[in-house]
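These notes open a run of structures that come right after.
Every number in this text was worked out from the coordinates using simple rules, so none of it is lab data. Fair warning: this is a prediction, and the values are worked out from it, not measured in the lab. Cβ atoms are built from the backbone, for glycine too; each structure is taken alone.
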Structure I
Amino acid sequence: MKLLKYSVVFLIINFLALYLGNLLMANGPRTDWYKNLNQASWTPPGWVFGAAWTIIMICFSIYMAWLYDSIQHKVILLFSIQFILNVIWNYVFFNQHLVGTGLIVITLLTAVVTIFLFKYFHVLKYKSLFIAPYFIWLCIATSLNMYIYIHN
């Protein structure tokens, strides 16, 4: 029962991050600025982003519920940093068009998720696979941001 409660709390927080990020990006992917950028050939179609983030946040919420249940106070700061970086990337990249700063932010976010994946693997073991979609997606997103930074 406790895990279900934690999962719901993390689902609310994580989907709040997506909501805030969406607000702050100001129609980012649909703007002329973004459409006119040189983009990587591996850039997924727009619908993939919504589907991917939905799956990622469900898996990450379950992961965080298990981790929080195991070592509560130790993960809140790292989770908070992840939340902030996730939200501000949208503002920095899409709203302010600061591609280089966005690359720094998303690289830091990828580093934080990497810390979750490896530092707490001994705690969650195979359950750590639930953070793998987030890690993989951030690697792809970082490469897309880097491509835009290099080629524009």
Structure II
Amino acid sequence: MRDRPPTNEALGLLRGELEAGRSSITELTAHDVWPAFLRFGRQRFDTALTPDSDGLLLQYGTYAFDGPPKFTLDFTRQFEINDDDGDHDHYLQVHCELRYPPDPALDDLRSFNSWFFHDTDECLDHWAGTMGSLLAPLRGRKPADIRLYESPV
């Protein structure tokens, strides 16, 4: 789709949504990030029109990826990247990750993940409403750290 931006611009476009009207993303909360992520999620990119080529993922849990355990909320956009012949090569994931200081109340949420894929029979508004309600325990909590990054998988 030539009128859609390429996937290699996705991280910059997500950053733009998060920074809109703000001086710094370090002050964001989950309730600030969620609508910005959805605006980003509604924008379509130059991907194949197949059911798994453009997905949104909301996931959270307490993990110790690179140090002490922290509750991590991860908003992810995943794109299928195809080779020159149109065959699957890999996926590109764009992440907005919020990490919170240790807290037993957040640990009690356990872990969770849910996907939405464009070009399926799913409704983005329905998925967004369901996922947005899961963020209620984070209301008023400021993350200790916010990371924006992309990675091939």
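A few notes on this one:
- Structure (I, II) behind the derived value 28 of relative contact order in percent (Cα under 8 Å, 6 or more apart): II
- For mean count of other Cβ atoms within 10 Å over residues 41-48 computed as 16.4, the structure of I, II it came from: II
- Source structure (of I, II) for helix-only ellipticity at 222 nm (-39500 (n - 2.57) for each DSSP H run of 4 or more, over all residues; to 500), computed value -26500: I
- Looking across I, II, the calculation of log10 I(q)/I(0) by the Debye sum over Cα atoms at q = 0.19, 0.26 Å⁻¹, for residues 33-72 alone that yields -0.74, -0.89 traces back to II.
- Origin of the value 49, 32, 32, where Cα extents along the principal axes in Å was derived from one of I, II: II
- Answer label among I, II for the case where mean count of other Cβ atoms within 10 Å over residues 65-72, calculated from the coordinates, equals 16.9: I
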